[in-house]
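Below you'll find the structures, each written out as structure tokens.
Every read-out reported here was derived from the displayed coordinates using simple, explicitly stated rules and does not represent laboratory data. Computed from a predicted structure; not experimentally measured. Cβ atoms are built from the backbone, for glycine too; each structure is taken alone.
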Structure I
Amino acid sequence: NRATQAMRQPGSSFKPIVYSAALDNGYTPASVIMDGPITIQSGNTTWTPKNYDGTVAGPATLRSGIEKSRNLMTVRLANDMGMKLVVEYAERFGVYDHLAPYLPMALGSGETTVMRMVSAYSIM
């Protein structure tokens with residue numbers, strides 16, 4: 001059964017998990033996050049995420065970030081909150097049993113099943 005067994009990257013469908021963590025921890029839909037270039041250094045590795053369309057919007061509200069699925073805002077938000085909090089929410093919602101606390105995971109780069117994502121959405 002592909003819904004329960006096939007592992008896939010959830011991609012942008014994971015972003016509401018990040019935003020749920022933010023809303024439960026002091027952010028509001030009107031909170032402003034920078035939608036601009038960001039480079040993450042981790043050991044010898046450098047990661048420079050981009051928005052899907054390659055544009056940046058500058059300061060924008062959380063509401064706008066989730067509505068427009070802005071990668072840069074989501075990464076910055078996860079970085080500001082700390083990936084440990086995002087991991088806690090992902091595990092609490094049942095998306096993952098053990099998620100590594102790496103920022104690319106905030107954009108849904110880990111693998112999970114469709115059933116787990118559907119279950120998480122039903123909780124939100």
Structure II
Amino acid sequence: MATHLTEQEQQVLMPLEALLEGIRRRDRDAMMAQVMPEGGATIIRAGRVLHYSLRALIERPFLEGDADEQIYDPVILIDHDIAVIWASYKFFLNGALHHWGTDVVNLVCQGDGKWLIAGIADNSRT
């Protein structure tokens with residue numbers, strides 16, 4: 001996790017970092033614990049706009065091989081109980097760069113203080 005972030009920004013970033021760790025471990029339960037399942041995911045692949053619920057996105061088959069998505073230089077905006085993360089990413093498959101782009105992640109703070117991902121949009125280039 002980036003060290004230049006405030007404590008609140010680190011709390012907002014934690015669900016995304018945990019989701020990415022779940023992808024690396026192929027742990028759907030860990031991934032689901034970071035999202036509002038009925039939230040939305042809009043991804044752009046090869047010029048096609050695809051939309052899923054977060055549950056459906058997480059339940060899709062994993063790509064064959066070791067997956068590792070790494071984010072860079074996140075910009076985090078927070079207003080009380082809503083937040084957004086804008087971050088460049090690179091997605092590696094079996095150690096080789098597969099695609100890269102930008103993640104835009106919307107989060108909502110729950111009554112217990114836990115941040116959950118309510119929506120994701122990302123694009124990609126190869």
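A few notes on this one:
- In this comparison of I, II, the computed figure 38 for relative contact order in percent (Cα under 8 Å, 6 or more apart) is attributed to I.
- Distance in nm of label points 7 Å out along Cα→Cβ at positions 58 and 74 derived as 1.7 - corresponding label from I, II: II
- Each of I, II could give helix-only ellipticity at 222 nm (-39500 (n - 2.57) for each DSSP H run of 4 or more, over all residues; to 500), but the derived value -7000 comes from II.
- Comparing percent of Cα pairs over 19 Å apart, for residues 10-65 alone across structures I, II, the highest figure is found for I.
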